[in-house]
1. Can you say which of 1, 2 returns -11500 when helix-only ellipticity at 222 nm (-39500 (n - 2.57) for each DSSP H run of 4 or more, over all residues; to 500) is computed?
2. For distance in nm of label points 7 Å out along Cα→Cβ at positions 24 and 72, which of the structures 1, 2 scores highest?
3. log10 I(q)/I(0) by the Debye sum over Cα atoms at q = 0.17, 0.23 Å⁻¹ was computed and gave -0.61, -1.08; which structure, 1, 2, did it come from?
4. Taking relative contact order in percent (Cα under 8 Å, 6 or more apart) as the quantity of interest, name the structure among 1, 2 where it is greatest.
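A short reminder: the numbers here are calculations on the coordinates, not readings from a lab. Every value quoted in this text rests on a predicted model; they were computed, and no experiment measured them. Cβ atoms are built from the backbone, for glycine too; each structure is taken alone.
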Structure 1
Amino acid sequence: MEWARRHDCVVFTHDLDYGALLYATGATAPSVIQARGEDVRPAALAASILKALAEARQELLDGALVTVDVRRHRISILPLKH
């Protein structure tokens, strides 16, 4: 997370701990994209991820947690509220 923050990168993960880490620390960066669902193969999620990236571009640049599944995505602006 620290490396991603220092290098202005977005973390892409299936691990829900990253969202919990952002919440617990009140971090404003790095942005995180969380893939959720039972089938997280690239073929299953590619269209949903690409749509979320396009729609949340500015929020990801500014600091956000974007949670994506095959049906929808949710954008939470950083820092996450306690």
Structure 2
Amino acid sequence: MIDEILGYAAGTLTTISFLPQVIKAWRSKSTRDISLGMFLLFSTGVFLWLVYGIFHRDMPIIAANTVTFTLAIFILAMKIRYG
């Protein structure tokens, strides 16, 4: 039980850390300072963590990486659009 609580806490904190970047990019319509290469690699890693979580039926990993991947894709879309 404690391991799931730790997993959800870690996932929540790392996922929430993306919100300021998403909000800033959305408001400014600028992603000039975000490295496309780094974000593509990061998004791929998050997606692989999501797949890993699905294979292991690990809900903290699935939940955190689903939200993080969604936010990362949103930032990538803005990077491509506003680049």
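1. The value was obtained from structure 1.
2. Max of distance in nm of label points 7 Å out along Cα→Cβ at positions 24 and 72: 1.
3. The value was obtained from structure 1.
4. The structure with the largest value is 2.
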